[in-house]
Structure I
Amino acid sequence: MEGVVCEYRRFSLAERDRRWKAVRQLMERDGIEIIIAPQNTGHSTDWQADARYLTHCGGGPDTDIAAVFPLNDEPTMLAKDADRRWGPHVQDWIRDYRDVYRHYGAGIAERLHELHADGKRIGITGLYGGTRTPEGAILHGTYQAIVEAVPNSELVDATDLLQEVRCAKSQEEIDVLQESVDVIERAIEAEVATAARPGVRDFEVWAETMSALLRGGSELSVHFNWVAANPPTRTLTRPTLRVLAEGDIIDNEIEASIIGYRAQQKRPVAIRSCDPVYFDLMEFHGELYGRLLDFIRPGVTLDEAVEKTRQLGEELCPSSGPLAGGGADLHLHGRGLGDDVPLATNAETIGKFGDWAFPENGVYIIKPGVRAGSLSKVRFAWGDTCRVTPKGAVRMGHAPHSMLVAR
């Protein structure tokens, strides 16, 4: 509406300058003269993270943003309704914002012609595999328009370059992630309070949890996994319409998005009571968790953290009772504008990122799982967003490490 001033959360111009300087230093190192961050709102906007990181434009589940980021020229942001949606009333980082009305490839090509880019080495984020995009994230039509615009250029993948910059967080980024953690904890409090009501449906508990996220200031989209079952074998993608029963456990992964930055917590909730073995697993997990966080420091590799988790599982698992013969395994991935490196969710991803080393001020959801030896289907995972410091990884959440029971 004309004359109305919109107020949105913003990072500072100092944060913009820090990012742009860091990216351009790596561009010079790698001989890249232009980076293209194409539009793609997939995976809860994870695949939009590089464009938003460079432009401070984005937010909302259907907001496609692309960026052209030269080494020695003005960056350009491309979007539908760019002036109305992404002008100075929303952000003050980018002066060259262009309305391409969904013809992103044509808009990128036009900017490349202006930059006399044909024959230059051009990096494209999402050209090849990322953490959850082994086949890349750029749309075929956009890629074809770029190839036709610069037929003599060398097109290289810039996914790892942006991940290298994004991995260690600034204080502004850490502060926003802390706010995201705080919103999540209030949402889980709402989850427990709603789940305690007799006759409540699974979907109603999920809805109250999501409502608390939004009331706390979270954007959409956010990732969530959710399953209520007895036993909960793994988190699934959505709640059911069934009434929760005593003994069910809601196994969840909850995120809030503050200026696109998404922390995460995984804190299961038992409905009024549960099998006592889960309390045993929780105690086992608590001992392991503190020692694992002490171990994860700058310079430690993912392979070393995986092996330490396995060793702690063997050392701390009770030698008698239902847990005997059990163990532990590590699940972990980066937190920020998307699923930052590394990704430790299965043998394939651990193999890909095994040599990667944790940096100081990296932020990760650390959520190891523990299992009971005699009960093959019984396992327990719990996790918080943590920041890596020289003294170990530090939880950003304030809630006790405990099994939540809705009574």
Structure II
Amino acid sequence: MHTKQLIDLENQYGAHNYHPLDVVLSRGEGIWVYDLEGKKYLDFLSAYSSVNQGHCHPRIVEKLIEQAKKLTITSRAFRNDQLALLCKEVCEFTGMEMMLPMNSGAEAVETALKIARKWGYTVKGAEKDKAEIIVCADNFHGRTTTIVGFSTDELYKQYFGPYTPGFKIIPYGDADALQNAITKNTIAFLVEPIQAEGGVLIPPDGYLKKCRQICTDNNVLMMLDEIQTGLGRTGKKFACQYEDVTPDVFILGKALSGGFYPVSAVVSKKEVLGLFTPGEHGSTFGGNPLACAIAREALKVLQDENLIGKADELGQYFMEKLRTINSKHIQTIRGRGLLIGVELKKEAGGARRFCEALQEEGLLCKETHEHVIRFAPPLVIEKNDIDWAFERIKKVLESLD
């Protein structure tokens, strides 16, 4: 079938909960993807940072095939020969002590919320059913009914109430607001070290470190959602390392599988995840041997190919080049590693039209929060590829009326 036929079919039979660019992709390799007609595009979104290792990385493909021929799922009713090894390797990678594997990022966030509440009641001594978790304005932690209830984006939450109680929203980047919001029933602070979906918003220097101290002083769990920012995307293992901060709980996903399979995880000290007892939480697919084998190889690729250091080096290079663009449309450019946002002025007419123009030039990216273009290529990108992309970005930003 041709592109238009498939787009028409999707519009007819698929729920309209996304607004994708009208390109139908059928193949991917490294940083490149190809549409049905064979046109080649540089992927500058990386499936929202799921393919940090690049599309169809051959080592992960080989591991997937090898494991798929042996055993794909056992459920957690039985043990499998991949789960324990993944738990160990993720704990070593994060410096934590215990891991609970799930599937989607939203599931991992929900898992973290549950265990935080149990910790709050059984360890901290919060009043029964009155635990509070503090979150930030402009957050994005997923789309379940509980999570959208503490979003500040009306599009995400309207028509989906009533909302789950127990959440308090404060401004992002304001550590004093965190201090002032804490009560005797505050059990956790859930925050993104960089708000990727919010428009690649980076908090002031020292913010995370100050929040870490506030949480420690008040016996509050610091839970970092590094689903998009972790695993090398920002030029370090985790974005919180820019301030030498270690949370009580890491929430991971996306690139944990190299984009091959839904794999997420909650990772913490034993005093937190160790509180779960059999039957309190679970997932049929979470921790299945296929997922674990894929995730183990995805982690190895990140480290063996020095993709984290590469993101740091090439991210700085790319940011320097972007700042040379002379465009009346650009408000500001911000980012860390290969997670970069170009915020456009309101009079630019929205970021969508620039993304559509870049698609015509052979580069795929996506707008976020209407006025921001997000650039997040796979970490396997090379300097000459960035140069290639830059020329097209410069052309579009400088020439589009």
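Values quoted throughout were computed directly from the atomic coordinates according to the rules given, and no laboratory measurement underlies them. Source: prediction; values computed, not measured. Cβ atoms are built from the backbone, for glycine too; each structure is taken alone.
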Name the one structure among I, II that mean projected area of the Cα convex hull in nm², for residues 240-359 alone of 11.4 was derived from.
II
When relative contact order in percent (Cα under 8 Å, 6 or more apart) is computed for each of I, II, which one produces 23?
II
Thinking of I, II, which structure, once distance in nm of label points 7 Å out along Cα→Cβ at positions 232 and 288 is computed, gives back 2.6?
II
Comparing I, II, where is FRET efficiency 1/(1 + (r/R0)^6) of positions 296 and 368 (r between Cβ atoms, R0 = 30 Å, to 0.05) highest?
I
Label whose coordinates, when volume of the Cα convex hull per residue in Å³ is calculated, return 151 (choices I, II)
II
Quick one: distance in nm of label points 7 Å out along Cα→Cβ at positions 120 and 144 came out at 2.6 when computed from one of I, II, so which one is it?
I
